[in-house]
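The data blocks that follow each hold one structure.
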Structure I
Amino acid sequence: MPSYATDTPALRIAQITDTHLYADPDGELLGLNTRHCLQQVIELVAQRRPHLAVATGDLTHDASAAAYQMVRRCFSQLGVPVYCLPGNHDEATALRNNMNDEPCHSVPCLQIGDWQMLFMDSTVSGSEGGHLGEQELDRLHNALAGSPGSPAMVWLHHQPVSIGSRWLDTMAVDNPGAFFEIIDRYPQVRAIVWGHVHQCFERRHKAIRLLATPSTCIQFLPNSEDFAIDRVAPGYRWFDLYSDGHFSTGVERLAAIPGSIDLDASGY
């Protein structure tokens with residue numbers, strides 16, 4: 001398990017998610033150039049000077065090697081390690097093959113300072129929905145059992161709880177009971193964090209904070225029955241983690257949407 005030491009009171013992490021880059025640098029998602037959007041968000045992230053970033057899936061829209069290389073070039077502007085998870089628009093093997101070269105890493109776990117980071121693959125080939133297979137769940141259990149003294153964060157792409165949006169909740173983790181049965185055994189888990197839903201979300205499961213984060217491109221309208229775009233700017237989530245196990249977090253957005261979105265779209 002890789003490990004790092006920090007010399008500041010807080011470990012600062014940036015979560016970047018759902019970047020949806022294409023092989024074509026001019027590729028657009030519902031009218032937005034996703035590369036331009038990501039570059040502007042990265043400039044915003046850099047101002048906070050994180051120690052590392054976590055990219056929680058849908059890094060590409062077409063799962064091409066060229067798109068992954070584009071993502072890696074964008075992430076390199078941060079000058080910090082970036083830990084990458086696959087999403088349903090990625091291809092998990094292609095992501096691991098293309099995003100495991102500096103500054104990017106595709107690994108199952110990380111010990112950094114006092115904290116344990118657990119990176120899960122919730123993707124199902126050919127499906128927009130999520131599932132946590134037996135191997136992923138066993139790995140989660142073993143990692144938490146092996147580091148009972150380390151506060152832990154669990155990261156994945158798909159939401160493991162309903163977020164109150166009918167169409168998005170058809171594409172959630174389909175076996176959340178098995179997931180939370182393991183989580184509930186380990187009081188050191190402080191947060192479960194995901195992407196996929198292109199919006200802010202926060203709830204608690206017992207003492208654990210459940211958090212979702214805006215996309216770096218288009219945003220989905222919260223609590224919508226059917227596909228709908230929200231008229232808010234792209235962003236990212238920051239975390240400040242402390243050695244006693246507590247943390248603070250927030251979302252920062254661009255000042256405006258960097259382009260024009262097709263608000264009449266019925267999907268993407």
Structure II
Amino acid sequence: MNFDFAALLVFFTFLSGAIWAFDALFLAPAREAAVDPEDPKTVPREPWPVEYARSFFPVFLIVLVLRSFVVEPFRIPSASMMPTLLIGDFILVNKFDYGLRLPVLNTVALENHKPERGDIIVFRYPEDPDVPFIKRVVGLPGDQITYYDKNVYINGTRIEQVPLGEYEARGAGNIMRGSNVFLEKLDSVEHEILEDPRRASHNVRIVVPEGHYFVLGDNRDNSKDSRFWGFVPDENLIGRAFMIWMNWDLKNGGIDWRRIGTILE
């Protein structure tokens with residue numbers, strides 16, 4: 001069972017706020033009326049649930065607002081976005097770029113930008129919306145996408161891949177030892193991808209419907225993406241990944257300080 005942190009955060013924010021408000025409106029006036037001005041010892045103590053609610057409500061509220069509308073951290077659990085993202089990377093996701101979405105309901109409250117080709121997006125996996133996925137946007141609404149012999153064609157134009165040599169695997173990345181690195185450019189976004197010469201191409205040809213996006217992992221031969229399960233609907237978007245703020249890879253000696261602060265493209 002997946003843990004719905006957003007729903008839990010909303011619940012505790014509402015509960016603590018309700019307790020604090022109920023006390024301020026109904027219980028606190030009664031306590032004040034019972035005070036004997038000549039005997040300070042008669043001042044009743046605030047009930048412990050109210051003390052905790054008053055202390056934690058601002059914390060819950062701030063975290064809820066920041067996490068829902070500004071930025072949210074995620075951890076990379078798989079190799080599907082190598083070499084851009086490694087297992088053990090902790091990333092920050094901009095929640096405002098694709099519009100303000102209400103927590104839990106996930107409906108857009110304020111429109112903003114749409115995903116652009118080359119964006120690294122975090123979204124709710126269409127086959128199980130409780131699971132967050134991260135991939136790169138390749139196809140926009142209306143595009144004809146062909147993936148053939150490990151090459152991407154957008155509206156009939158092949159996207160150039162410049163070979164950079166064999167992947168220098170280390171730590172958790174050793175699982176992709178023997179793969180080749182290519183430099184790919186999607187519109188203005190240049191990024192590296194991996195291809196495993198030991199694996200066959202999973203070919204598709206498809207047109208992206210309105211309100212949907214075709215996404216691929218940068219680790220092209222080790223990614224469960226739009227080639228297998230289809231498109232990402234606009235309502236499943238969570239945000240745009242923009243920075244690595246921490247990396248923890250026990251197979252590589254712990255923290256990889258070189259990756260901290262890396263801006264994602």
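What follows is calculated from the coordinates using simple rules that are stated; it is not laboratory data. None of these values were measured; they are calculated from a predicted model. Cβ atoms are built from the backbone, for glycine too; each structure is taken alone.
What to note about this one:
- Distance in nm of label points 7 Å out along Cα→Cβ at positions 75 and 243 - highest-scoring structure of I, II: I
- Comparing distance in nm of label points 7 Å out along Cα→Cβ at positions 27 and 227 across structures I, II, the highest figure is found for II.
- Highest-scoring label, criterion being FRET efficiency 1/(1 + (r/R0)^6) of positions 51 and 171 (r between Cβ atoms, R0 = 25 Å, to 0.05), among I, II: I
- Parent structure of the calculated result 1.00, given that FRET efficiency 1/(1 + (r/R0)^6) of positions 99 and 115 (r between Cβ atoms, R0 = 25 Å, to 0.05) is the read-out and I, II the choices: II
- Which of I, II leads on FRET efficiency 1/(1 + (r/R0)^6) of positions 67 and 187 (r between Cβ atoms, R0 = 35 Å, to 0.05), largest value: II
- Cα extents along the principal axes in Å from the coordinates reads 88, 45, 33; which among I, II: II
- Source structure (of I, II) for distance in nm of label points 7 Å out along Cα→Cβ at positions 19 and 195, computed value 0.8: I
- Comparing distance in nm of label points 7 Å out along Cα→Cβ at positions 35 and 179 across structures I, II, the highest value is found for II.
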